[in-house]
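Colleague: Next come the structures, one after another.
Values quoted throughout were computed directly from the atomic coordinates according to the rules given, and no laboratory measurement underlies them. All figures in this text were calculated on a predicted structure; none of them were measured in a lab. Cβ atoms are built from the backbone, for glycine too; each structure is taken alone.
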Structure 1
Amino acid sequence: MSSTQPARLNTSGLLAPDEPPPYHAENTACERPVLIVCDHASNRIPRALGTLGLGLPHLEQHIAWDLGAAQVADRLAQLLEAQVIYSGYSRLVVDVNRNGIEGGAIPALSDGILVPGNLGLSDSDVQRRMTGLFDPYHEAIARTLTGLIRGTTVPVLISIHSFTPYLHGLFRPWDIGVLWDNDPRIAIPLLAALRQHTELAVGDNLPYSGKHPADYTIDLHGEAAGLAHVGIEVRQDLIAAEDGQHRFARLLADGLADVLARGEVYSRRNQRQLSVP
């Protein structure tokens with residue numbers, strides 16, 4: 001499959017010329033109308049920002065990225081023969097799955113851990129992160145989705161995340177979660193398919209909910225555009241190693257096979273008019 005790096009973009013001086021770009025795309029030659037995105041694929045911090053005042057161990061934890069998610073997204077994209085776009089930098093620098101600064105895109109606190117490098121930022125500091133990392137990622141998604149439109153056939157959007165087994169000291173027992181809001185076209189049949197595996201604890205809008213406004217990427221590119229979409233969360237300890245990553249990618253590919261064969265998922269819907277079962 002083909003891979004592309006974006007041409008050097010105007011990053012307002014945030015990234016040095018030898019640093020990786022704001023996003024990375026794979027399988028760009030695939031024409032199947034399916035796009036996979038991974039918002040929290042990387043824990044990289046731009047060199048200009050140091051470590052944001054955090055110790056290196058913090059940058060390996062879930063507060064910095066979704067461990068294992070990029071590998072699951074990569075394998076799933078191969079199985080589905082679909083394009084995939086990954087964010088290039090840590091959610092601690094700017095969270096591309098949050099609705100701008102007011103929506104918590106630059107967190108001062110993450111799971112109880114203070115992020116010193118995110119305190120007291122000037123307007124220009126904030127803008128540099130938004131124009132350097134946030135905007136190019138979302139522009140790439142919008143451009144790719146537009147490029148996958150064929151007449152009245154529109155693409156499907158799938159977002160891959162992972163979640164920490166423990167949050168605020170509490171264990172989260174789900175193995176995998178399916179996140180959705182008003183559009184059931186993918187979520188409902190995918191839930192049914194995953195629940196055929198009785199060994200799995202499958203969450204319906206758990207441990208997070210697709211009805212929460214925090215899932216900005218899906219809201220912006222999927223729901224607002226009337227595209228069929230779904231968010232996937234896999235527990236991080238289950239995909240820490242390659243065998244687990246391949247297992248869950250295969251489970252998702254199998255679970256999505258039937259629904260992606262249905263013509264209805266490749267049409268636009270007015271989300272406000274949907275009747276949810």
Structure 2
Amino acid sequence: MGKPQRAPSFEGADNPLAAAVNERDRDTLKMVERAIGNKHVMLAFQPVVQSRGNGKVAFYEGLIRVLDATGRVIPARDFIDVVETQELGRKIDVLALEQGLLELHHFPDLRLSINMSARSIGYPAWRETLDAALAKNSTIAERLILEITESSAMMVPDLVTVFMAELHRQGISFALDDFGAGFTSFRYLRDFYFDILKIDGQFIRDVSTDTDNQVLARALVSIGQQLDMYTVAESVENQSDANFLTACGIDCLQGYYYAAPTTSPPWWEGEGMYDEMGHKPGR
């Protein structure tokens with residue numbers, strides 16, 4: 001009987017599938033680096049509506065979109081976890097802030113939230129971008145909301161608390177994004193200066209029929225109310241879920257049931273070009 005053949009390896013460098021995945025990831029990161037270097041980004045805007053306001057918009061969230069050389073959006077899921085710990089992630093936060101501040105400057109009735117990582121708090125270019133915009137237009141502060149994810153805030157809670165206290169004095173509001181998805185210490189949640197609590201979509205989807213999500217959603221809404229925070233349900237996708245959440249006392253609703261993120265928001269209609277290059281931001 002011949003010597004048994006060695007089974008092919010599916011680990012490390014011997015794994016052709018892993019090699020292909022790694023090569024694809026490297027190519028994606030290169031595309032993202034080029035896009036950020038050339039400022040090939042734009043914001044997509046999604047409304048956050050009042051639960052008892054007949055669809056009245058409370059504010060919009062500006063979501064950064066990174067574009068490849070053909071103008072197509074590079075899916076955030078393909079790179080966001082990797083760049084979060086790199087300077088590239090800080091540069092993305094700077095561009096998102098820059099785009100959002102430009103919208104707020106040109107549209108005085110707009111209230112807008114922009115996402116950021118707690119890692120960007122000490123990044124000089126991020127703060128310089130914010131300070132320059134506020135010096136140019138002081139009304140921006142009271143219309144700007146900065147969204148920080150729960151997991152990001154808990155990495156450096158003491159730094160986040162000091163940072164929020166300082167910007168609060170300038171009139172800026174804060175939203176705790178994806179609440180429930182991380183491991184927030186309730187001691188820190190009490191000490192933070194968050195104005196808005198955005199409940200993670202995993203507790204919102206199918207909440208009208210999922211009894212576990214009903215218990216969790218009620219509990220999270222109650223926490224927000226107890227701490228005097230404005231509550232928002234993320235990922236609302238149907239009328240039944242919206243009705244249940246409204247009955248729970250949620251303040252606002254956000255999701256595809258109301259509108260998908262759009263790169264052509266309603267306030268652009270009929271407006272002229274306004275940036276230095278003769279185009280709207282991100283266009």
Structure 3
Amino acid sequence: MLAHEAAIRLGVFLAVLLALIALERVRPWRAVRPLGMRRWPHNLGLAVLGSLLVRAAVPAAAVGAALWAEGRGIGLFPALGAPGWVAIPLSILLLDLLIYWQHRITHMVPVLWRLHRVHHADPEIDATTGLRFHPVEILLSMALKMAAVVALGAPAVAVLAFEVLLNATAMFNHAAIRLPPRIEPLVRAVLVTPEMHRTHHSEIRAETDSCYGFCLSWWDRIFGSYVAAPAAGEAVVIGVAGWRDPAQQRLDRLLVQPLRGNAREPPPQRYSARTSSP
């Protein structure tokens with residue numbers, strides 16, 4: 001499996017992305033999206049640049065860090081003598097928890113919010129929004145994951161599985177699709193659904209600062225950041241005030257956006273979400 005890491009990543013990525021694009025036409029949420037596909041080259045361009053930056057800075061990335069730690073018996077799980085059937089699922093669970101808190105902290109720290117704002121400044125939301133992150137944020141996230149992987153002594157196969165799962169679920173919960181009403185609550189009980197994550201992309205800052213999960217929906221419920229739906233319901237306004245202009249969606253503008261302030265945008269703040277029923 002690890003010998004075919006690149007093929008696995010690319011194969012799952014393309015399969016999930018194409019499937020979601022098809023579903024966005026079969027079961028669309030907001031069928032009318034003025035910019036639509038014109039955003040795709042810029043959103044995908046950020047993802048490509050982020051991948052290139054990570055490969056240039058840390059070629060082995062998280063899986064390489066896991067193999068390095070594994071070969072030296074470093075980390076919590078090797079120290080405890082945890083068998084693979086324990087270490088693998090726990091590694092995936094703990095890495096997902098790490099990403100939840102990483103995401104939450106990017107909303108609290110102004111300099112990190114400026115980087116993360118590039119993701120939120122998409123005026124529309126679809127599967128490509130799940131790939132739209134500033135390259136510097138992608139690099140910082142990878143550094144954090146690598147440190148966590150070494151500290152845990154996470155098995156390399158668990159790290160690969162987590163990264164593939166995270167990429168797939170990020171595209172899924174940003175997809176402009178409408179899940180069947182009977183199915184959505186069942187999926188939401190475990191995974192972050194598009195209906196749940198759209199609250200996080202609301203223009204209203206108190207809603208933006210909620211529903212931080214990318215994969216498992218449990219963390220938001222446990223840590224009090226779960227909000228079932230935006231107050232405006234289906235009429236929710238997506239994006240960040242002051243950053244919706246089509247010219248701001250160009251790749252060059254997105255790369256320098258963290259250096260630019262916006263007087264209309266409220267500063268990051270802690271938000272104590274009230275848990276509400278789905």
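Colleague: Consider the structures 1, 2, 3: one of them gives 15.8 for mean count of other Cβ atoms within 10 Å over residues 68-75 as calculated from the coordinates. Say which.
Modeller: Considering all the candidates, the number was obtained from 3.
Colleague: Can you tell which of 1, 2, 3 yields 13.3, 41 when Rg and Dmax of the Cα atoms in Å, for residues 124-203 alone is derived from it?
Modeller: 2
Colleague: For structures 1, 2, 3, which has the highest computed value of distance in nm of label points 7 Å out along Cα→Cβ at positions 156 and 196?
Modeller: 3
Colleague: Thinking of 1, 2, 3, which structure, once helix-only ellipticity at 222 nm (-39500 (n - 2.57) for each DSSP H run of 4 or more, over all residues; to 500) is computed, gives back -17500?
Modeller: 3
Colleague: By the measure relative contact order in percent (Cα under 8 Å, 6 or more apart), tell me the structure among 1, 2, 3 with the highest figure.
Modeller: The maximum falls on structure 3.
Colleague: Have a look at 1, 2, 3 and say which one yields 14.0, 39 for Rg and Dmax of the Cα atoms in Å, for residues 188-259 alone, as calculated.
Modeller: Here the read-out was taken from 3.
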